[in-house]
Structure P
Amino acid sequence: MIAHYKDLVVYTKSYQAALDVYRVTKTFPREEIYGLMSQLKRAATSIPLNIAEGYGKRQSANEFKRFLMMAIGSSDEIRVLLDFSKDLGYVAPEVHETLYAAYDEIGKMLNVLYHKWQ
């Protein structure tokens with residue numbers, strides 16, 4: 001039974017992944033504070049925020065699905081940003097692999113939730 005957005009596994013996973021992104025970006029160069037670092041943080045927090053906001057409007061399936069679609073877009077966006085971060089040498093390959101896999105799973109979970117929500 002889902003009584004709260006925190007009961008959604010995808011919310012929990014996306015919240016934890018966002019915390020991981022915040023921890024990783026602490027090591028980025030100072031010149032990225034308003035660039036890649038900022039975009040990564042915004043995209044990472046956007047996912048759990050959209051899940052929570054959309055869940056609050058779940059009485060309208062279409063409205064909740066609209067927020068899920070925004071979260072899906074952010075999960076795609078963050079994977080591109082993670083690729084940039086790795087290719088620029090800001091993130092070690094093993095850290096990239098772990099975060100990328102987490103956001104790949106989150107994206108898949110969001111897609112399933114989107115298609116199953118009525």
Structure Q
Amino acid sequence: MGRVSYFIDTYAMIEYLSGNKRYSKYLDAELHTSKLNLMELYFLMLREHGEDMAERSYATFRVFETSFNDEDVKESMKMRLRLKAGKTHLSYADALGYQLAKRLGAKFLTGDDAFKRLANVEFVK
């Protein structure tokens with residue numbers, strides 16, 4: 001049996017950087033994230049903590065970047081539309097990340113309440 005892998009969303013990255021110890025153990029696993037999540041992280045850190053912290057945060061998680069393809073984009077938007085009809089609202093980045101986790105056979109690591117009831121989610125507050 002292989003190692004468990006996780007797709008870390010922006011929520012998870014920020015929680016780790018904020019010192020939430022419940023996220024520390026996941027950094028030893030095989031991790032994935034997307035350029036869109038890195039973009040969100042950079043923006044939030046830039047806004048809240050300045051450019052130096054934004055640069056360091058981006059560099060910390062950049063090594064886990066996983067590329068996505070056209071099929072990932074299409075499937076994630078179909079899923080986003082289905083979930084929205086059921087009153088679950090996901091950002092583009094979150095929908096894409098959830099799709100990437102599915103394609104990669106990884107668990108989606110987050111504490112975002114929108115994912116609380118979805119399959120294949122490692123929900124950590």
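Of note:
- Comparison of P, Q by distance in nm of label points 7 Å out along Cα→Cβ at positions 54 and 78 - largest value held by: Q
- Source structure (of P, Q) for Cα extents along the principal axes in Å, computed value 39, 37, 27: Q
- Identity of the structure behind -26000 (criterion: helix-only ellipticity at 222 nm (-39500 (n - 2.57) for each DSSP H run of 4 or more, over all residues; to 500), calculated), options P, Q: P
- Parent structure of the calculated result 2.2, given that distance in nm of label points 7 Å out along Cα→Cβ at positions 6 and 110 is the read-out and P, Q the choices: P
- For the set P, Q, ranking by mean count of other Cβ atoms within 10 Å over residues 70-77 places P highest.
Quick note: the coordinates plus some simple rules give every number you see, no bench work behind them. In this text the structure is predicted, and so the values were computed from the model without any measurement. Cβ atoms are built from the backbone, for glycine too; each structure is taken alone.
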